Structure P
């Protein structure tokens, strides 16, 4: 394992984040405030609580998960796409680092950025509502695993994309709708039986459910299933990335 190579890629990606840290943090904070105003105040006025949890606090895990998924995918996809766009990807391919080191460097940086922003969202939420984390360890575990899984997905999207337009298709047209339909702002148990069954076909529901359980002990699906789902996602993404680097698909075009 080439640890200096991993460290170099990681530091390069993180330095870009810290150069624009105000813009990187300000946007999600403003979005969180708007979500609290719209969902917490407007809808919260009609829905006082969900399973005994005040609605304003109930949506905090969903807001964090929405941010984590968006930031993980966008940071990882742009991080690897830009070297492809500029042609510097060949420097990685001929350097003494393998696919695992390149992946760890880019994905590790993207996941770290997403986790930092999610924690800022959590701190911001304390200003609006009182949030008690029932299982802090599992909250951090789900946060880490989800950031890792969707950073790997973003890495694949960055390798697949041939243009900046393609780079934005999956986050805008797939990820965000899945989060909104995955119980980020409501419990699947609040839906009619048919739509509850449909909602459980959404993989994001399992991630949001496990994350919310870490906060309040409430879950739409068994926590073990949520944990297995994110671990399977990580394993599948790693297998796809390994295949891409082994075959050179979209790397040498």
Structure Q
């Protein structure tokens, strides 16, 4: 096959987005309601006792962390389920026999998952504006981090979808690894508030850099340098690309 099969990519992308529309209650409404509850609980209970963090009102301070929490989990969930379901039903063999390359398959599934995550992030951002006054000092950087994180974790979700042997394993890494790392990654607090020892330990948590870079785009303040955040995100993206390339080259969980 020569050339780029744009029609094949568009067909898969459109199919995945149609599934998103059919499950909009689970994919969009539920995270928005959950985010609103976070604002009610954390904003009211903790915000009344902690007025500001690094010069930012606490209610506004947690917005980037909440968006990132939903972004990471939804990117993983959308991408992993998107590629796992054809494996589960056996329709993956129809895709593999179609005139579409592995790269085009990846672009379609990851592109659809990233699109859903970006939409969700923007919706949560709009929802947050009803609860707290927000400012975005670096909107281009905010969109860049939003898009880069969505693509990176959609790639990670694609890997999980190929690796998983059952529906239980699809939720294993998001629930037992990503969510705890997000809560411990400064989503609801500044790592500068931690004791020195724990602050150093926290710096080994990669999610810290994602949240901190995203928060810097909003308020211009960060616990770690923004370029460290960008480097960490790009580094994880490169690792995911390398793993996917290996899976495609070996046919891991695709041809057996």
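With distance in nm of label points 7 Å out along Cα→Cβ at positions 96 and 208 derived from the coordinates and found to be 4.2, which of P, Q does the value describe?
Numbers: P: 4.8; Q: 4.2.
Working through the options, I get structure Q.
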Where does the value 21.6 come from, among P, Q, when mean count of other Cβ atoms within 10 Å over residues 80-87 is the thing being computed? Q
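Given a value of 16.5 for mean count of other Cβ atoms within 10 Å over residues 120-127, calculated from one of P, Q, which structure does it belong to?
Values: P: 16.5; Q: 19.1.
Going label by label, the one that fits is P.
Read-outs: derived from the displayed coordinates by stated rules, not from any lab. From a predicted model like this one, the values you see are computed outputs, not experimental measurements. Cβ atoms are built from the backbone, for glycine too; each structure is taken alone.
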